[in-house]
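Participant: Structures incoming, each one as structure tokens.
Every number here is computed from the coordinates shown, using simple stated rules; none is lab data. Just so it is clear, the model here is predicted, and its values are computed rather than measured. Cβ atoms are built from the backbone, for glycine too; each structure is taken alone.
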Structure 1
Amino acid sequence: MSDISNKPRILISAAASPAAASLVQHLRSKGYYIIGMDANEYAAPLGAAMCDEFVLSPMATDSGYLPFLAKQLDRCDLFLPFIDEELLAIVNAGAGQIQKSKIMLSADQSMKICLDKLNFQTFCEQNDLAIAPRAIGVPAIYKPRNGRGGKGVMLVDDDAVFSVLSAKEQGILQQQLKGVEYTVDCLFGKESALLSAVARQRLLAAGVSTIGRIDQNPQVLELVTAVSKKLNFRGLVNIQIMLTDAGPKLIEINPRLSGSLMFTILAGADLADAAIRLWLNDEQPPAFTLSEKTFCRYWSEYVY
């Protein structure tokens, strides 16, 4: 058995999800000791097989989540959160409930803005950040205030439905954009400086990207730079942008690592390793040399 005493212990959530598998394997190959957690009891055997250790967790919306997380933080060096619901729980945690210094987190206010799509829309409008405009009629795209992976997002093409949704503040109605969708994986320093940004086209997605192509489009990266000056991010963040005929427009920002971060890693920019080294040891990331390739993700089966 290999000596684990000197390995940094990294806690990762949603560790039994398909999107996490390659990232967990990659980080283990880099010498990290991975403690995985996931709320899916049926996928727990997969998580146990992939990680050095695995623990079944409560849902992030359960009252027992924060006490559970506090115990896990006691035995790890750094926690990489993977889902938005836990970010909401963490940002709203009371003083002393958890060791936030052990979690790769952006500033609380920036997370509150980005995790609420209505607040994010208003913030962008007030700060002259290009975002999909609010819809004044159909067709429109409705997004719930909180959600991830496209959950609850729908096309509204009925006037009566539009009228009902626009009368509530449970979400945001935006104009339907047409163009090329990008996800930009970003690494920010502890003082919120943008250190690295890798843009990729989302050619096909089902919640997370399944086919993506690295494309350092200058217009997209220019918008990312503008965003970085308005919000206080730290660590790994992913920014989603639609490049339209009228220029790039923000879709949303997820203040956490992306589900397809492996595309960026395989292209030559190991932002996961760089982020951990920066957070734990203040090591500045190297200059990455990117390969503009296309990546196709596929799932494999685990039998138990």
Structure 2
Amino acid sequence: MGGELPGIPQEQQRRWFKDTFDHLLAIAESPQAPEAGVFLMSGCQIFRETPSNPRPFWAEYVLGFRFMTDAELRRFPQHKFGHAFTTVKCECPTYLPWLEKRLRRAGGQLKPGHVTDLQELSHAYDVIVNCSGLGARALAGDTQLQPVRGQILRVHAPWLKSFVRDGDGHTYIYPGQDSVTLGGTRQAGDWRREPDPADSEAFLERCCRLEPSLRSCVRLREAVGLRPGRACPRLERALPGPAGRRVPVVHNYGHAGWGVSLSWGTALEALRLVRESLSEHLPAARL
């Protein structure tokens, strides 16, 4: 859990976060949880200094939020303040295929292809939703968008059951269903997709300082991803120009490190914009 997103009204962030958390919590408490890769997990977020806003906006939505006691903080001698709470862990390598199955069961279709101009889809659709992530830099001409490189290390450490996240946002320990995720990096403007051994050694050492038992872990694999970074997410409707049959475009991308935490809430917002577009630009009859 991080701080607030600049450029987005807090009330909007609250709504997006709450809608997403409630959605994921419902999955975590259902029989579908193992197949979806969504489950409850408790832990703490710790800080070297007390943050200017000790109680983040999302505190009222996670479960059991409280400030850590001095006794609990003695486990982390370099840190002076902390939050303890229960949240929802979403393992995307499992969750995304599960969502795809839901889409197909609902009648959705997936058509692989390469698009260089969103309006080349206008002949087949009445509204376009652009969730192309970093691809929007070229597809939507968005020069504000840049990669934020994230590298993690998965390890075997089954004795760890609780998460620990440093408030700097660069060091975290997240137990999962089959492994523990250690991280990480947040390297803006870095397009490298190959793991960097030096990065792994650096954040592994930071994680071991927080949890010394990790020095006995077994390394499994490294992974690298490029987050679509932006000053703030782009969630808006772009109306078509007068030339030819041009259809409305709803943009929904640029979430950076908030991708999972705001995913369902921003999707609901995008759906509202889609419905507005369809009601305002009713398609002509196709005979």
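Participant: Kindly point out which one of 1, 2 the value 3.8 was derived from, the read-out being distance in nm of label points 7 Å out along Cα→Cβ at positions 121 and 217.
Facilitator: Working: 1: 2.3; 2: 3.8.
For distance in nm of label points 7 Å out along Cα→Cβ at positions 121 and 217, the value 3.8 is produced by structure 2.
Participant: One of 1, 2 was used to compute relative contact order in percent (Cα under 8 Å, 6 or more apart), and the answer was 21. Which one was it? Display every interim value, and only then the final one.
Facilitator: Working: 1: 15; 2: 21.
Considering all the candidates, the number was obtained from 2.
Participant: In terms of mean projected area of the Cα convex hull in nm², for residues 153-256 alone, which of structures 1, 2 is highest? Write out the running numbers ahead of the final one.
Facilitator: Details: 1: 7.7; 2: 9.5.
Across 1, 2, mean projected area of the Cα convex hull in nm², for residues 153-256 alone peaks for 2.
Participant: With log10 I(q)/I(0) by the Debye sum over Cα atoms at q = 0.09, 0.13 Å⁻¹ coming out at -0.50, -1.01, pick the structure among 1, 2 it was computed from.
Facilitator: On the way: 1: -0.44, -0.95; 2: -0.50, -1.01.
Source structure: 2.
Participant: A value of 24.2 was computed for mean count of other Cβ atoms within 10 Å over residues 9-16; which of 1, 2 is the source structure?
Facilitator: Numbers: 1: 24.2; 2: 15.1.
Corresponding structure: 1.
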